[in-house]
Structure 1
Amino acid sequence: MKYYVVDAFADKVFSGNPAGVCVVEASSSEVMMQSIAAENNLSETAFLVRKSLGHYDLKWFTPKSEIDLCGHATLATAFVVSNFVDVGLEVMEFSTLSGILKVTRNDDEYVMNFPAILPKSIDIPLDLEGALGVVPIATWLDRDLVVLVKDAAVVSSMVPDILKLCLLEEGLGVIVTAKGVDCDFVSRCFYPKLGVNEDPVTGSAHSFLAPLWSSKLGKKVLVGKQLSERGGIVNCEIIGNRVNLSGKAVLYLQGELLSRG
């Protein structure tokens, strides 16, 4: 099968978040897809099946399990579709575990229309401070645990205890966030339960972060910056119960997987 590695939320290689994109003729078995994702050992590998022009099935797998929503691998897949599968296509729809996701290409930028999910406020878990190594100010929960800390400097410098993060009962992942200095908000995202200690740029996290910060700042258009080592920018626009997340992508690798099974 054709295989691509694309740096998403990036305008140059070796930045943003690399995602694997497998273009398959028909749906592969879950065992095979999981095996390929584990072999690739990227935070997510996407599997794309073309149904018709502009319509595709899409699945995402981390090294350990399938996931219900992934932003950077969707952006990477849209890049592959528009540049290699249906060349020049500007509007595409993906059937996923999170419903139909629409992506529009505007020159070299891809705009993804995702659900906007405002997480619910919860009491700060007792063992959270020990796991993060910083003082949490407030917490919210949906699929992931969202943690507010004092400022961007705390987000940037924190060194969490990955083993303790794995033991937290709340959330599939842990998103740490604060108000930005040269942007609206900053974040870092940790998914050790899925085999990803820290995700470089997490589009799906902004489905939670954008509505949360929109409610705090009273803004519909926001810029989020992920402060991982690679880093990346996610442009966000709240539209009702949906959010447009946009960014650029760059091809790193093109090849063919010779998997058997």
Structure 2
Amino acid sequence: MCNGNAHTHSHLPHNGLFVDPHASWRAELTGAPETVKDSPAVAQARQAAENGGAKEIFTLGDALSAQLRYREAAKYYDEAAQSFPIRRAAVRRLALCRMKTGMFTEAEAALHSLDDNESDPLDINYRIALCAYYRGDFPRAARLFRRCVPLAADGDMHVAAVYWLALSLLRSGENANAAARLYDDSLPLGHHFGYAIVCRVFKGELTLCDAEEQACRYDDLTRLIVAYAAARIRIAEGADERTALAPVLADDEYWASFAWLAAFADSTLFRPPHHTP
């Protein structure tokens, strides 16, 4: 943040993105022990899955995912994927669980299995591009995100693709500002305001300080999206990577967001093996 007043807003709730109690990133990304009690939805889904079929097992995976319990949810999506009628839906959810637990290579492999006759190539390619980014293959990520931009018919996916394209180019040592010029701000946004704020930075319409101040007028997830990009921009300008990423990683309420996961993945690129952040 640019000044001491940038984070004086009240924390807003997570707006139904997950339910309490929910798993921590330490349990999901490092395998640290954690006991999370079943939510009522999970308890009900477990009971239904005991004597149910693939649909009930899939529903249990969804209920666990709502508690951010992706490691356990993955087991049920994998089981549900054995049923042909819901295979594609289950594999997509399984791939997302792999991403949320840091298994980026496995997530990409699952996504590639959906390439043929896939009805939503934007979502599949977007997530494959994220896996490439998380693994540090930024030139490949840039190529993949660039493909996503013209595929996006709505403003939220369009600006998300441009945001990650710009960061991928920045990490590749290329001109990130050129990517931001692909952003069409006439497309209406539903909730991806953080991505749009960052695109305005790359277009030269906002300073980083202005962007961070503007993000604080929105919810905490928006602020986190902007904070991650701001950290990467400052690192590209010479800031110490550990120092710049530290406040992003510490702000872990939305640890399952793609932006926080990117900061975590970045930290694994310079963290010694077996070190827990």
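Identify the structure, out of 1, 2, from whose coordinates helix-only ellipticity at 222 nm (-39500 (n - 2.57) for each DSSP H run of 4 or more, over all residues; to 500) was calculated to give -19000.
2
From which structure (1, 2) was relative contact order in percent (Cα under 8 Å, 6 or more apart) calculated, if the value obtained is 14?
It must be structure 2, since only it matches.
Assign the value 2.5, calculated as distance in nm of label points 7 Å out along Cα→Cβ at positions 83 and 195, to the correct structure from 1, 2.
This value belongs to structure 1.
Out of 1, 2, which one gives 4.0 for distance in nm of label points 7 Å out along Cα→Cβ at positions 59 and 123 as computed from the coordinates?
1
Work out which structure the value 1.5 belongs to, where distance in nm of label points 7 Å out along Cα→Cβ at positions 107 and 163 was derived from one of 1, 2.
2
Given structures 1, 2, which gives the highest value for mean count of other Cβ atoms within 10 Å over residues 131-138?
Checked 1, 2; max of mean count of other Cβ atoms within 10 Å over residues 131-138 sits with 2.
For mean count of other Cβ atoms within 10 Å over residues 171-178, the calculated result is 15.2, so let me know which of 1, 2 that is.
Traced to structure 2.
1, 2: which one has distance in nm of label points 7 Å out along Cα→Cβ at positions 147 and 227, as calculated, at 1.3?
Computing distance in nm of label points 7 Å out along Cα→Cβ at positions 147 and 227 on every structure in 1, 2 gives 1.3 only for 1.
Can you spot which of 1, 2 the value 18.3 was calculated from, given it is Kirkwood radius over Cα pairs in Å?
It traces back to 1.
No value in this document is a laboratory result; all are computed from the given coordinates. This structure is a prediction, so every number in the text was calculated from the model and none was measured. Cβ atoms are built from the backbone, for glycine too; each structure is taken alone.
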